[in-house]
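Every number in this text was worked out from the coordinates using simple rules, so none of it is lab data. Please read these numbers as outputs of a predicted model, since none were measured by experiment. Cβ atoms are built from the backbone, for glycine too; each structure is taken alone.
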Structure 1
Amino acid sequence: MATILEKARLAVGELLERRHRLRTYEDRVQYSLDLVRMHFELENLERIDECIRLYSDDAEWEAPARRVSYNGALKIRDMYVRLFAATHEFAWIPVERWATPDRVFDDSVAVFQLIGGGIENCPFPVGTRVRMRLVHSFHIRDGLIAKEIGYEVWGRDD
């Protein structure tokens, strides 16, 4: 029986192989949507290395509201590890997602509790229950995430 990590490795490998066989506009749009869907599915501590395989080596990640940016897949990985350690009881509520072949926009709500100081320029203290409206703009290049911008609207979940 395959482990969760083995299944993730296989799924990422299959997705990345598929990027070389995209022929139509619709195929490219669906691939971009599938890439971002898989990114969110793998965005956790247990499968972070598979998530990072979906980024280009020179990828950029930024959150303008907190004035932070990270350049390179390894720095993005490190940021995610700190973020996972700083949050608890994380829930993701999708609102809307749409794409072109080279851009994906995702509008969601994230609900979590801050349990550590690992989120750079976090506007709330540890212990706060957060409800954040989060719009992502993904830039896709050569079938990989080349840039991810998270537009965050932080609020308390009281």
Structure 2
Amino acid sequence: MNKLVAILSDVSIALWVGGLWIVGYLVAPLLFSSLPENHALAGALAGKMFKGIAWIGIGCATLLLLNEFLNAGLGAFKRLVFWLVLLMLSITLIMQFWLQPFIIALRAIGAPVEMLALPAMMRSFAFWHGISSILYLLESMLGFALVLRSR
């Protein structure tokens, strides 16, 4: 049983981290370069793919965290792999359930009323899209560390 869980953990890391890299650094840029006259369509398609990889990440992280607890019990809190997965999951959850819906609303209706007191830069789609890109890059780098550390 432990061998099966170890294999599922390896597959989960490959699926999640590989998916992050493929969607974020290959597919999304290809969409925008292939559809220069229709950035709205490219953005909508990329958004669906980012949402899909987020759900894959949530599932993979759940399995990986469960594996850490099965293998190490409370000692999981002392393991780097546990913290890498937890940080990646945290970024995924922030982006999926707060940042992306916020960006979509911001783009659809303009700055929400509660944002009007903020500087103009922080009311813009570009600002929050940049924050999202930085978080995605951070998650990708943590994923790279997870791949290296999981062996």
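Summary of computed values
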{"quantity": "Distance in nm of label points 7 Å out along Cα→Cβ at positions 14 and 86 derived as 2.8 - corresponding label from 1, 2", "calculated": "2"}
{"quantity": "Computed 1.6 for distance in nm of label points 7 Å out along Cα→Cβ at positions 30 and 94 - originating structure among 1, 2", "calculated": "1"}
{"quantity": "Among 1, 2, which structure scores highest (criterion: relative contact order in percent (Cα under 8 Å, 6 or more apart))", "calculated": "2"}
{"quantity": "Structure (1, 2) behind the derived value -10500 of helix-only ellipticity at 222 nm (-39500 (n - 2.57) for each DSSP H run of 4 or more, over all residues; to 500)", "calculated": "1"}
{"quantity": "Top of 1, 2 by Rg/Rh (Cα atoms, Kirkwood Rh), for residues 22-77 alone, largest first", "calculated": "2"}
{"quantity": "When mean count of other Cβ atoms within 10 Å over residues 70-77 is computed for each of 1, 2, the largest belongs to", "calculated": "1"}
{"quantity": "Given 2, 9, 17, 21, 22, 15, 9, 4, 1, 0 for P(r) over Cα pairs in 5 Å bins from 0, in percent, calculated: source structure among 1, 2", "calculated": "1"}
